[in-house]
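Below you'll find a set of structures to go through.
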Structure I
Amino acid sequence: MELKGKYVIVTGATGGIGEATVRMLLDCGVARVGILGRNRERLSTLSDQLASEGSADRIVAMHADVTDGEAVEAAFKKFDEQAERLDVLVNNAGILAEGPIFSVSFKGIQRFPFERWQQVIDTNLSGAFRCAQLAIERMVRKRLRGLVLNVSSHSRRGRVAQSAYSASKGGLDSLTLTLARELRPFGIRCCAVAPGLTLTGLLKDIAEPHIKKATEEIAVGRPGRPEEIAHGIRFCIENDFFNGRILELDGGTFG
């Protein structure tokens, strides 16, 4: 699948990996890219930046939180109004809530808040499912050989103090493999990239000792850069033979 002339939606577009992916897509000559984000101010800022760089007629700003079904439906309809089809969905929206499932202190046993667990699952897994459904419906109607690409994580293997995040990404991997099989009759692919520790805004939600330890476990000796993850996303999109698989982009993480 050559990117030039394609129509793409990127969720979580205002974050590090999301923005890097949007810029990569524009550099590759996509016809239009929908930038979906929940933070209205950051979405406006990114839209203005891209417009000032000459891409005003190739972007569609889509304000929505992927946990809000009605808002996501409206955002996709807005994209429909400005794009003739949808070739690729990049499911990148995600949040991280760190903390052990329980901790013991002089106050006794304290549980990880269930509300935080639910928020992570709703965003990272259910939100991806919702967007995938909307994208696939559009691809099937147009009889397109499209692609749903999910952004997973190295943490899908399980990581201390990241039970909610790890579970959401593990579930996203299973969803990826299932959709690859279900969508085969329609010629639609589904695959994923799994970044390791990457220099994005999510790092603010990770304790400094955990970042230090995770960095020490990376064979190349440093976190990844968003642009490196975007390069992997490009590979997944352009290689029609890559399907039902997860591309690991973790610098050789052995922890």
Structure II
Amino acid sequence: MILSNGCSFTEGYDLPRNQHPWPYHISKNIKIKNKNLALGGSSNRKIFRTTIEEILTGSEPKLVVIGWTFHNRTEITHNNGYYCRYTNTSVLPEMSDGFIPDDLDEIHKFWTLHMHNEFLNYREFVYNVLLLQEFLKNKNIKFRFFMALDNNYFSDFLNKTENAQKFCDLGWHWEKIDNILPSDSENNFYSELLNTVKKIDLKKWILPNTNMNTVLSNAGFSTDQTMHFYEDGHKYWSEIILDSL
């Protein structure tokens, strides 16, 4: 089995009924069944959690391919017993029974104003990448990672750029206009993240210094009104993944 996980770019969100996302084309090409856990609006926290859960409770896959997403997303719990997907614009329920809580807008506003922290989200992303990498290596499961919508910024840490320092600003938020560079105490977090990034095996990454969205856009593939690619773009991306195996 091939196990794929990610956000809408892996789910194949908004594709016409007769079209398929890149996991389907990989499965078809190498003739191994695929299980796609991806869901639009997913955070890296959810991607990490559900991948681990699937491997521990289901059949171990022969190959895992992960399309990591925006680090400013997260996963929060609802008191009705559901997980919710937090994005910069909304909170989305993760459920299949049709029940949608009526307080999601209120939750989004409260979380954004009082709970959200992009430094912690990015820090967690880096550790989740490393933890999943080591988990898969210990189980001798072949894997490939890539970024779907945004860059991973690992090269910024390795090259010690000012952009990397921005990710260690403890008060940094998406589109916040008064970001400042880290104080001396915050530089401890920069050193911590740099040391963690150095442990990430970039040879297991597909085009580690860019992302699927940028590659397909530069290659001229068109998108629908929700900015998601059609099947021709997904097939092209599947070929890039297959070439890396």
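Values in this text are rule-based calculations from the coordinates and carry no lab data. Not measured: the values here are computed from a predicted model. Cβ atoms are built from the backbone, for glycine too; each structure is taken alone.
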If Cα extents along the principal axes in Å is calculated from each of I, II, which structure is the one that comes out at 53, 45, 40?
II
Computing distance in nm of label points 7 Å out along Cα→Cβ at positions 32 and 88 for each of I, II, which one ends up highest?
II
